[in-house]
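Next come the structures, one after another.
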Structure 1
Amino acid sequence: MGSVSLLDNPPHMVTVQNRVASPDSRGQTIYSNVGDPIDVLCSCQPLSASESNFEGLQALTKRFIVSRTWPGDILSTVIWDGFDWDVVGDPQFLNMSLATQHWEIVIEKRGVHNG
C-alpha cells in the first residue's frame with residue numbers, strides 16, 4: 001500500500017526561480033535570475049492574509065510551503081497559482097527523522113506572474 005502522507009504525495013506544484021542580488025550603477029539592489037526554473041511538488045497552505053494601509057491599501061497574503069526538497073533560498077522567487085511570491089526568511093529544514101524530514105518555507109505574494 002502506498003503512502004498517504006502529504007510529504008510523499010503533495011497536492012501542489014510550485015516553480016522556484018533562483019536569483020542573486022547585486023547593486024546597479026546607482027547602488028540600488030537588483031535581482032537577476034540564475035539557472036532554469038525548478039518545479040517542486042509541495043503542499044502550499046494558507047498562512048495569513050491582511051491589509052496594510054501604508055501609502056494606500058495593500059493586501060499582504062502569505063502561504064506556507066511544506067516539501068521534501070527545496071532548491072531555493074531567501075532570494076528565490078516562487079511562482080504559484082499565477083502569481084510571483086517572495087520567500088520570507090530562510091527556508092527551514094526539519095530533520096528529526098527520515099520519515100518526517102522536510103522543508104518549510106513562508107512566501108508572500110508580490111504580484112501577477114508575467115512569464
Structure 2
Amino acid sequence: MKWIAPTTFSFIAIAACITLFFVSALKPTSVAAFVFFAVWLILPYVIICVALLFLLRRGAASFYWYFVAVIVSIGGIVFLADVIFWNQDAQGAIAVLMTPILQGGALALLLPIAWRLSRNK
C-alpha cells in the first residue's frame with residue numbers, strides 16, 4: 001500500500017503536464033491568456049493533491065480515495081482531448097472552461113461513494 005500514494009501523485013503530475021500541453025495547443029493570444037487557462041485547468045489537480053495530502057497525514061486515505069483521484073484525472077484529460085482534438089466545434093472554448101467545474105462535479109459524485117466503500121472495509 002506504500003506505493004499507491006507516490007504512484008497517484010506521479011500520475012496527477014503527469015496529467016497536469018498533459019493539461020499544460022493542451023493549453024499550449026489552444027494557442028492563446030497572450031501570456032496572460034496562457035497563464036489564466038493554465039491556472040484554471042490545473043486547479044482541480046492542485047485541489048486533489050492537497051486533499052490527498054490532508055487525508056494521508058490524518059491516516060484516513062484509503063485505496064478508494066486514490067482511485068477517485070486517478071479517475072477524475074483521466075476524465076479531465078480525455079474530456080480536454082475530445083474537445084480540443086477529436087470533436088472541434090464552436091462551443092469548444094466554453095467546454096474547455098467548464099472542464100474544472102465538471103471535474104469538481106465528478107469529485108462530488110465519486111467522493112461519497114469512496115467514503116462509503118472505505119467505511120465498509
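Before moving on, here are some points about what is shown:
- Here distance in nm of label points 7 Å out along Cα→Cβ at positions 37 and 61 is compared for structures 1, 2. The highest value is that of 2.
- helix-only ellipticity at 222 nm (-39500 (n - 2.57) for each DSSP H run of 4 or more, over all residues; to 500) from the coordinates reads -28500; which among 1, 2: 2
- Parent structure of the calculated result 24, given that relative contact order in percent (Cα under 8 Å, 6 or more apart) is the read-out and 1, 2 the choices: 1
- Structure responsible for 40, with percent of Cα pairs over 21 Å apart calculated and labels 1, 2 on offer: 2
- Highest-scoring label, criterion being distance in nm of label points 7 Å out along Cα→Cβ at positions 21 and 69, among 1, 2: 1
Taken together, the values in this text are just the output of simple stated rules run on the coordinates, not laboratory data. Here the structure is a predicted model, which means the values were calculated and not measured. Cβ atoms are built from the backbone, for glycine too; each structure is taken alone.
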